[in-house]
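Given below, in the form of structure tokens, are the structures.
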Structure I
Amino acid sequence: MPFKNTTTRYGAVSRFLHWSVFLLFVCQYVGASIMTHLARDKTLFGLSQGDYYNWHKSFGLILLELALLRLLWRKTTPLPDWAPTLSEAERTISHRNETLLYWCMFLLPISGYLFVMAGGFGVKLFGVYDLLNPIGKQETLATLALVVHIVVSYAAVVFIAWHVGLGLKHHLFDRDGFLNRMLPFSRQ
């Protein structure tokens with residue numbers, strides 16, 4: 001598999017960044033569901049609610065770094081040509097959807113960080129290291145950041161569903177090998 005993108009396929013770096021972000025998003029959604037439903041005095045898989053919150057915050061910061069790397073790679077590396085089987089409408093919607101997904105990749109961790117710092121909750125990075133709080137407690141900012149975080153998280157689900165749905169439609173129903181352009185271990 002080539003390191004960089006070709007005119008017909010995504011390269012190893014693009015694929016790594018794409019799937020890393022996807023897997024971390026899945027972990028974030030599962031972790032968020034657990035942390036918001038787990039009672040404070042209970043544990044699940046040996047982790048308390050506080051542990052899940054700290055892991056969620058820590059992975060959020062990793063996601064922000066990956067999103068930045070992904071955006072830089074995308075801006076400095078040519079993308080493959082549009083798949084020839086995409087209609088003009090699918091291209092237009094996909095372009096807008098991908099732009100919105102990038103916004104989500106940045107807004108979710110930034111709003112989460114602002115919420116926990118302005119809310120005075122802080123971040124204990126992977127349960128080991130307390131990050132400094134450069135913001136200080138600010139209730140209004142914390143509330144606004146939480147609202148943005150929640151709204152954008154639901155919007156991200158919609159954008160991801162479109163992204164996955166389009167890929168599956170082309171791959172499974174149109175049988176055009178569309179997903180082979182991005183699947184991590186595909187050799188076509």
Structure II
Amino acid sequence: MRHHILTGTPGAGKTTVLRALASRGHRTVAEAATDVIAREQALGVPEPWMGPEFIARVTAEQRARQEAAAGAPGPCFFDRSPVCTHALATYLGHPVPPALTAELTRLTTPPGLYEPYVFLLRPLGFVEPTAARRISYEDALAFERVHEESYRRFGFRLVEVPAAGVEERVDRILGVVGAGEDSGGGPRRWW
């Protein structure tokens with residue numbers, strides 16, 4: 001089974017693209033951090049991402065979702081991965097907990113849990129605030145750079161998905177997946 005990661009700055013349209021992939025019959029896995037934030041906010045914690053256990057909670061949720069997706073046939077598209085959680089910890093200045101270190105080792109040890117390239121959805125030019133997304137556009141761009149650095153650090157290649165209409169972005173992603181190629185047009189391989 002092929003697991004594909006979609007990443008990008010908050011508000012880059014990942015959730016919309018994921019829904020479009022699902023509407024075309026592809027399996028998808030929603031972002032874990034958003035659900036962790038929603039659960040914590042429902043318990044009265046206004047900014048759960050500031051707590052010391054937040055990164056570990058996101059990591060545990062991502063692991064559970066990855067395990068739930070394992071074994072089923074066909075490709076599966078994930079909104080973010082533990083590498084994004086690493087980027088989040090770096091951006092927030094939180095230490096990387098042992099569980100996240102273990103996940104990063106598990107997903108980067110060949111053959112890996114995900115394809116060795118990640119789809120980087122470029123920003124749409126704005127960020128709409130939500131209860132879980134309280135970041136300015138300028139800060140979101142800085143956060144995007146941290147994501148790029150984290151993915152490169154862990155050996156992933158970035159496949160850029162430019163800002164465009166949803167269907168055009170989905171076609172770009174499926175074109176790469178269907179061809180079984182990385183962004184350079186070469187065969188899939190572990191870098």
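Among candidates I, II, the computation of mean count of other Cβ atoms within 10 Å over residues 29-36 that gave 20.6 used structure II.
Which structure, out of I, II, was distance in nm of label points 7 Å out along Cα→Cβ at positions 85 and 141 derived from, given a value of 3.0? Source structure: II.
Matching task: 31 is the computed value of relative contact order in percent (Cα under 8 Å, 6 or more apart). Pick the structure from I, II. Only one of I, II returns 31 for relative contact order in percent (Cα under 8 Å, 6 or more apart), namely II. Taking mean projected area of the Cα convex hull in nm², for residues 61-172 alone as the criterion, the highest value among I, II goes to I. For mean projected area of the Cα convex hull in nm², the highest value in the series I, II is held by structure I. Which structure, out of I, II, was helix-only ellipticity at 222 nm (-39500 (n - 2.57) for each DSSP H run of 4 or more, over all residues; to 500) calculated from, if the result is -22000? Of the structures listed, the value fits I. Comparison across structures I, II (criterion: mean count of other Cβ atoms within 10 Å over residues 109-116) gives the highest value for I.
Bear in mind these aren't lab numbers, they're just calculated from the coordinates by the rules spelled out. Treat the numbers as computed from the prediction; the structure is a model and nothing was measured. Cβ atoms are built from the backbone, for glycine too; each structure is taken alone.
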